[in-house]
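Structures incoming, each one as structure tokens.
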Structure P
């Protein structure tokens with residue numbers, strides 16, 4: 001499913017226009033990104049938790065040459081699936 005199909009589904013299920021569904025989805029996505037970017041968690045009970053984690057700098061290897069390379073530290077986004085979501089997917 002892509003973003004357009006998701007918007008169609010949201011609009012149909014909620015009985016709202018596609019424009020309103022687009023605004024709602026965009027607001028959710030932007031709020032999630034900004035929350036995780038600040039280092040906070042966003043938890044949707046039964047669905048999952050969006051958060052961020054710091055990865056330490058490390059040494060890796062170039063798979064083509066085998067030469068060691070330095071991989072810089074960075075912050076990454078994480079998503080942990082909620083229990084209800086996980087049990088429904090089985």
Structure Q
């Protein structure tokens with residue numbers, strides 16, 4: 001199976017389509033934050049854990065209010081766990 005990559009403009013187009021589909025505002029989908037979380041989890045835990053972790057962080061952020069601060073707190077918690085995963 002080959003890896004698929006998107007050029008930045010295609011990722012931006014996909015993110016815009018998701019925002020429209022899900023009724024999200026421009027600040028509701030922090031693409032770079034999500035990609036950083038996925039990278040840290042993929043490198044620190046396992047690649048398949050990345051989408052699961054992104055979903056879990058989003059779910060947690062939404063349940064606590066869904067603000068930028070809520071998202072940042074959830075992402076920080078997940079990335080901290082991932083960075084220390086190999087040391088457990």
Structure R
């Protein structure tokens with residue numbers, strides 16, 4: 001038996017979705033190295049039914065796109081750590 005029914009959680013999820021969608025206006029869509037990882041996050045979450053999988057797709061592609069755009073020095077060390085962590089996450093998830 002569920003503590004909260006879908007009638008209770010659905011409006012909260014809609015509000016959270018709207019709040020998340022508002023932040024897409026701040027993405028620099030004209031810069032491909034920023035737009036591609038952002039798009040993969042936005043597309044990955046609903047298609048995989050997982051926030052963590054969507055974030056993993058974007059956080060793995062961000063350093064790759066920055067290096068491809070010759071802006072690799074702008075990627076922080078923490079982002080490289082997250083790159084490795086999410087690669088391991090997806091590798092473990094698939095086994």
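Quick notes on this one:
- Origin of the derived value -22500 (helix-only ellipticity at 222 nm (-39500 (n - 2.57) for each DSSP H run of 4 or more, over all residues; to 500); candidates P, Q, R): Q
- Ranking P, Q, R by volume of the Cα convex hull per residue in Å³, the structure that comes out highest: P
- Origin of the value 2.1, where distance in nm of label points 7 Å out along Cα→Cβ at positions 25 and 65 was derived from one of P, Q, R: R
Every number here is computed from the coordinates shown, using simple stated rules; none is lab data. Bear in mind that the values here come from a model prediction, so they are computed numbers and not experimental data. Cβ atoms are built from the backbone, for glycine too; each structure is taken alone.
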